[in-house]
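There are structures below to look over.
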Structure 1
Amino acid sequence: ISVLGWTEAVWKKDAFAYITAPNTDQLFIIDTQIDAIVDSIKISLGGSGIVEDKTGRLWVLCGGDYVTKEKPALHSIDPAKREVLQSYVFEGAFDYPSRLNINSTLDTLMFINVDVFKMGIQESKLPNFPWIQAQGRNFYGMTVQKEDDMICIGDAKDFTQNGEVVLYSSQGQLIKSFPCGIIPTDFLFR
């Protein structure tokens, strides 16, 4: 299935796969039974993450584009109507949100924007203050463990030396940290 550029995030819901292509402003909808794009939803440039909340809405995080100066945004989407319900635009000059996650009760979003921010799915605006501060670390990867909502963050440091994994409780309290290889990005729990 061909799309312009590359794809980044995929979310399967029922018979459809929702796919971001960061160099487009579209969330592509693929019918998985016929392996074809059947529709798309206009979002912002730089689509990088998709999660589903407890109401069935999809959330798509977009990093924007420095060249076109399109600002990053978080979009709430109704997949049944195939429309954007609300867009939350990041207004900071240096905002570059990434690593969208959701907690185990599917009611709180989390993402990295230098620090870690969290936002309830019913909020009417983006959070103003960080939940977990980076404190000099270079937060690059993040995964929320579904079993107990432990937050695993990868500190990429300077992208050339070994990194560090930093673990936080579901309340945002530091549990521990330990060294790892270069550029820790994703985490798999068994």
Structure 2
Amino acid sequence: MTQKYSALPHSSLGPHVRHCRPPHHPEAKVSPDAPALEVMTDLERVRAVSIPAHAGIDAANQHMMVNGVRLLLVLDDDEYIIGLLTASDVMGERPIQHLQRFGGTFTDIRVADIMTPWERLEVLEYEDVARARVGDIVETLTTAARQHALVVERRAGGDAVRGIFSATQIGRQLGIGIVSACKAQTFAELEAALV
């Protein structure tokens, strides 16, 4: 059976037309006793921002800014995670150290040259995170002096990075200044900043 289709009529766009956007949902405020999953970026719901290892670090920095993130998953051609690149990696000492060691110019530096390779990445277990509180994650990040933490879920078909914790995002959701969250060395200091 052959279907007959009809062309739809056209009209002019007109001036001052906006595009549709999903409703803005500000990050929900949480307390230190809230479930940790409330502050985790769940990669089953939000697409991870990634970059290939062969990309230049200037492109990586631009990619971070455009996407409003400070961490990129570095992927190989088969989309396996081979490392992480943070804004601190790009803007910190690593590019200078690479140039001192190998020569060249800033534009010669690839993501693979300064990323943290997968072998050096420490991760949190999703099973542990599912039972943890926000305060536990803050304590974990401050104890490790880290801005981010990856969460791995063990699956029958192979492990998968399920989520990402960001100290900046957690600070926003706790309602404290980002600087205060970064300066807090212990959960007690962070808690004091909240009071």
Structure 3
Amino acid sequence: MSYRKTKKVEEKLKSKRAAIIAAGKEVLAEGGYTKAGIKNIAQKAGIATGTFYLYFANKDKLVETIAEEMYQKLLQRIKEERAKYTSTMDKLQASMRTCVQVFSDEQQLAKILLIQAPGISKILNHKLINIEKELVLLSKMDLDELVAEGHLPEQDTYISACAFVGTFRQVIISWLREGQPENLMECYDALVEYNLRGLGQDGK
């Protein structure tokens, strides 16, 4: 009986935590980082304001958790998409296409995590730096293979990987800040063509 009770309590705790995270995403998307209050998040989650603090020390900790979930989702999606291909070039493009798709699907949340919150939370800013590093290293591995296979000319693949990831990041940031391009997914092909030309291959 004691084991069942403990398991039930754990499930209840997980359920409430998930509800708070879901509510946090909604409130953040509706009003942005600065306007998102713990009281509003608690109300949306159907809990007392004091209950919030049993799960998260403050709003920043909740936002960091939401960011971590989004980044893990991104990395998992990239892994799944890459597994569909055998060609290294296809894998490289799948990585970037997945990034664009995930941020496109979560525009409001992406704006908060990439634009608003990093200037406030050092931990979140560190997470952003780490995710970009992972994408650069993954891209470098693909570029190393493409150079070894003769599909791309000899080059400093680390510099190329930084530039490759950087162009996608810059366009995503412009989309979030300025609304340009209007449709993020529609510019994906142009981005790929631009980068492949820079890497030494015809993008078509």
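All of the numbers you see were taken from the coordinates with simple rules; none came from a lab. Everything numeric here is computed off the predicted structure, so don't read it as measured data. Cβ atoms are built from the backbone, for glycine too; each structure is taken alone.
Could you figure out which one of 1, 2, 3 the value 2.7 for distance in nm of label points 7 Å out along Cα→Cβ at positions 71 and 103 was computed from?
Considering all the candidates, the number was obtained from 1.
Taking 5.7 as the value of distance in nm of label points 7 Å out along Cα→Cβ at positions 7 and 39 derived from one of the structures shown (1, 2, 3), identify that structure.
It was calculated from structure 2.
Taking relative contact order in percent (Cα under 8 Å, 6 or more apart) as the quantity of interest, name the structure among 1, 2, 3 where it is greatest.
Structure 2 gives the largest value of relative contact order in percent (Cα under 8 Å, 6 or more apart) among 1, 2, 3.
Thinking of 1, 2, 3, which structure, once mean projected area of the Cα convex hull in nm² is computed, gives back 19.1?
Answer by label: 2.
When helix-only ellipticity at 222 nm (-39500 (n - 2.57) for each DSSP H run of 4 or more, over all residues; to 500) is computed for each of 1, 2, 3, which one produces -8500?
2
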